[in-house]
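Each structure below is given as structure tokens.
Just so it is clear, none of the values below were taken in a lab; they were calculated from the coordinates. The model shown is predicted, which means the values in this text are computed figures rather than measured ones. Cβ atoms are built from the backbone, for glycine too; each structure is taken alone.
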Structure 1
């Protein structure tokens with residue numbers, strides 16, 4: 001099985017190369033943009049819950065249905081954060097900044113964090129498996145890339161937008177001495193049971209939205225449904 005650092009390196013390199021040679025895709029990008037703008041004009045501000053139904057949309061060299069999960073996650077996240085952006089604009093951006101081999105393999109998971117930060121949002125990101133739950137439980141909206149089945153890379157990856165519904169207090173975000181953000185500080189007054197009272201609504205998962213009572217239940221259902229989904233990269237966003 002491929003290791004997660006290898007997966008992230010693959011996407012980082014392929015996304016960078018895609019940006020470097022973007023000039024060669026410019027004509028296709030503008031063609032895709034005109035197609036997508038026409039198709040989405042009457043559907044803006046509606047969650048994408050089943051990307052497989054969006055066969056008319058284009059993303060790079062592929063259809064949005066085939067490889068658009070990363071861009072769908074960003075689009076859905078911005079709706080939740082109260083900063084909606086036209087889907088056609090989001091697709092065009094990532095075709096030039098982060099699409100893996102012009103979207104043949106979707107979008108580099110790392111690309112979403114930079115895009116969201118450029119919109120002025122408070123963003124944390126991690127590829128550390130031990131930090132996924134902690135970050136998820138103290139973010140308002142999460143963009144999460146998982147292996148559908150950790151035993152086989154052939155089952156591919158999927159990226160989803162996840163909304164956290166806080167039903168009890170959460171540890172506050174700490175700040176480093178230089179003022180930069182870090183992961184939530186340990187708080188002895190917040191018990192594990194109270195942390196688990198966060199509900200999670202997952203968008204564009206198995207062709208629908210799904211509601212889970214806690215992080216662990218959510219992880220047992222993500223991916224291909226085998227219970228073997230494994231987190232690869234998480235972007236957590238706080239509302240401003």
Structure 2
């Protein structure tokens with residue numbers, strides 16, 4: 001039943017994206033949805049590093065690193081790029097303006113969106129975190145996942161805005177791998193201080209340092225992207 005619902009929502013999302021491509025002549029909508037699904041192919045690696053697993057009743061698309069990529073997870077991967085596409089739509093209609101403060105507020109909204117998704121998924125039993133999702137300093141795994149996915153979405157938004165005037169071949173080459181590369185950066189690199197001590201089962205003080213390191217890197221990453229969006233906005237207003 002759940003998988004049928006996901007298929008219907010996915011078809012609806014792609015149908016709406018196709019309509020916007022036809023109406024606004026903006027292929028970003030379709031490419032971004034596909035890019036979100038491509039990013040889910042890294043899920044087996046993140047399951048191993050961060051200690052979570054999906055409902056075993058889900059059908060598996062593929063198994064890598066002894067971890068599955070469930071079919072529902074792959075099908076719903078477009079939801080990663082849904083918030084950036086909503087902001088991109090608002091930007092196209094001059095209802096959202098690029099800048100440092102707006103980018104920071106947008107990152108907060110993206111984080112809240114992903115925390116909500118994580119909370120619903122955990123409570124529904126669609127996925128579970130090892131140890132009940134408890135992390136150093138009593139930070140919940142849902143909050144950490146929300147911050148990480150929020151930063152990935154913010155990077156996706158930056159890619160959408162930077163490539164908005166690109167020709168289709170260059171647009172596809174840049175935008176399609178953007179969420180996947182952002183996921184590698186965020187989950188693979190910025191999360192390293194935390195997942196390293198978790199995998200090594202280090203003492204509590206080391207886990208605390210790892211958590212602080214990862215949180216600091218995530219906030220630094222959000223600052224870098226927000227600064228780039230502010231620079232892009234300033235460059236766009238600069239006289240020729």
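List of remarks:
- Value -0.90, -1.18, calculated as log10 I(q)/I(0) by the Debye sum over Cα atoms at q = 0.16, 0.20 Å⁻¹, for residues 86-213 alone, assigned to which of 1, 2: 2
- Comparison of 1, 2 - label where distance in nm of label points 7 Å out along Cα→Cβ at positions 14 and 30 is highest: 1
- Which of 1, 2 leads on distance in nm of label points 7 Å out along Cα→Cβ at positions 198 and 222, largest value: 2
- Origin of the value -22000, where helix-only ellipticity at 222 nm (-39500 (n - 2.57) for each DSSP H run of 4 or more, over all residues; to 500) was derived from one of 1, 2: 2
- When percent of Cα pairs over 15 Å apart, for residues 110-149 alone is computed for each of 1, 2, the largest belongs to: 1
- Entry that produces 13.1 once mean count of other Cβ atoms within 10 Å over residues 22-29 is calculated, selected from 1, 2: 1
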